[in-house]
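Coordinate-derived values only; no laboratory data. Note that the structure is predicted; figures quoted are calculated from it, not measured. Cβ atoms are built from the backbone, for glycine too; each structure is taken alone.
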Structure 1
């Protein structure tokens with residue numbers, strides 16, 4: 001259950017990162033509000049997970065999930081460039097997140 005909360009928090013991290021981009025420096029109301037809500041929820045999930053998971057593993061999974069998903073969204077929907085090296089790097093991040101999860105840290 002804790003790992004699921006942590007993964008959802010990582011997805012929310014991607015959400016607040018994209019909302020921050022779309023807020024145009026906090027000049028647009030709805031993306032700015034989405035950033036605040038998603039950021040708060042993401043940090044709350046991380047805080048919950050840190051109660052029972054090691055800090056290093058939890059933080060790596062949280063940031064890895066958020067970073068990989070944010071980069072993927074950027075390439076697919078925001079017109080950012082995609083390359084073989086970027087895709088391979090994202091696969092490596094996901095592999096690291098899965099590997100950390102499979103170690104059973106905190107179980």
Structure 2
């Protein structure tokens with residue numbers, strides 16, 4: 001699935017089942033909530049915390065939830081995520097092409 005296809009599929013789902021998009025502020029709060037859920041799984045899986053009994057351990061599910069809400073925000077604000085990502089990659093290719101290579105903190109000891 002392309003990013004455009006994902007944006008179209010989310011939009012169709014909202015129009016078919018979701019009644020309408022939540023407003024932008026509500027979706028921003030939902031995005032923050034979903035990122036927090038992703039952070040919780042990462043903290044328990046890769047960090048020093050442990051999972052509670054019955055707690056969701058599926059990192060892919062949490063990432064997909066973050067992506068879903070981000071796509072909702074893009075759709076309702078008129079952002080073409082394909083074009084935005086391409087522009088971001090180009091910016092990184094020009095602005096940051098040597099930045100990380102020259103970062104002594106990233107060099108092996």
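Of note:
- Distance in nm of label points 7 Å out along Cα→Cβ at positions 64 and 80 - highest-scoring structure of 1, 2: 2
- Comparison of 1, 2 by distance in nm of label points 7 Å out along Cα→Cβ at positions 16 and 48 - largest value held by: 2
- Highest-scoring label, criterion being mean projected area of the Cα convex hull in nm², among 1, 2: 2
- Which of 1, 2 yields -27500 [helix-only ellipticity at 222 nm (-39500 (n - 2.57) for each DSSP H run of 4 or more, over all residues; to 500), calculated]: 1
- Entry that produces 0.35 once FRET efficiency 1/(1 + (r/R0)^6) of positions 8 and 56 (r between Cβ atoms, R0 = 25 Å, to 0.05) is calculated, selected from 1, 2: 2
- Origin of the value 3.8, where distance in nm of label points 7 Å out along Cα→Cβ at positions 24 and 88 was derived from one of 1, 2: 1
- Of the structures 1, 2, the one that 43, 29, 13 was derived from, the read-out being Cα extents along the principal axes in Å, for residues 40-95 alone: 2
- Ranked by distance in nm of label points 7 Å out along Cα→Cβ at positions 32 and 72, structures 1, 2 are led by 1, which has the greatest value.
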